[in-house]
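Undergrad: Okay, got some structures for you below.
No value in this document is a laboratory result; all are computed from the given coordinates. Every value quoted in this text rests on a predicted model; they were computed, and no experiment measured them. Cβ atoms are built from the backbone, for glycine too; each structure is taken alone.
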Structure P
Amino acid sequence: PNEVELAHLYYLPKVHKPGTPLRPIISGLKHPTIKISKFLDDLLRPLFNNMTSKTTVTSGFELIKKLQEWSTVNTRQDTTFCTIDVTDLYTKVPQI
């Protein structure tokens, strides 16, 4: 782009959470690094999508189908499924 701007910080409310916490979003559409970012995304996105296609679920219908498949092949009667929600994941993981 001919125009260059610093990234903009804004917040989106997480209305489904108690206390309505905010999710920080940084938009850098006119940032000087946008071209290299787009290049890397175009290069790496197909690899990422290919590697995660077997473990990614994109809809409720697909989840039900996967659970039915897994229940006949990979689970026992006492198998328990769970979900987790980590707050501030990247600040909690030790940086080496």
Structure Q
Amino acid sequence: VLCQEAVALIRNRTRLDDTLDVFAVHGVGGIFGTVMVAVLGAGAWVAQIGALVIVGVFTLAGSWVLIRLCALAVPLRVDAEAEFNGLDIATHGERAYDMNS
């Protein structure tokens, strides 16, 4: 339920383009699980929150580096027309799904 609500919140209230809702499902679920280990387990709050911060910073830094390296090789955005029409039309010249049915 928490991850479902996170999906709705991130989709509707932010400008993030998380197509597969990866952060809302895996990130929020992982953060919740990490905190709940301290709540329901031995109560090692400092260790759990510290690990959460360390992993979060490492993940953000690593992702930023990888995105920058990928951006050197290929463009990461499409033009406005291709985004409006959809990448199926721009890339393949046809839609993946029949929207008229």
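Undergrad: Which structure, out of P, Q, was helix-only ellipticity at 222 nm (-39500 (n - 2.57) for each DSSP H run of 4 or more, over all residues; to 500) calculated from, if the result is -21000?
TA: Computed on structure Q.
Undergrad: Given that Rg and Dmax of the Cα atoms in Å, derived from a single structure, equals 18.9, 57, which label among P, Q identifies that structure?
TA: Numbers: P: 19.5, 61; Q: 18.9, 57.
Working through the options, I get structure Q.
Undergrad: Another question, then. Which structure, out of P, Q, was relative contact order in percent (Cα under 8 Å, 6 or more apart) derived from, given a value of 17?
TA: Numbers: P: 17; Q: 14.
So the calculation was done on P.
Undergrad: Which one of P, Q has mean count of other Cβ atoms within 10 Å over residues 5-12, as calculated from the coordinates, equal to 10.6?
TA: Going through each structure in turn, the value belongs to P.
Undergrad: One of P, Q was used to compute distance in nm of label points 7 Å out along Cα→Cβ at positions 13 and 77, and the result was 2.6. Which label is that?
TA: Working: P: 4.8; Q: 2.6.
The correct label is Q.
Undergrad: Who wins on mean count of other Cβ atoms within 10 Å over residues 53-60 among P, Q, i.e. which is largest? Intermediate values should be presented prior to the final figure.
TA: Details: P: 8.5; Q: 11.0.
If we compare mean count of other Cβ atoms within 10 Å over residues 53-60 over P, Q, the biggest value is for Q.
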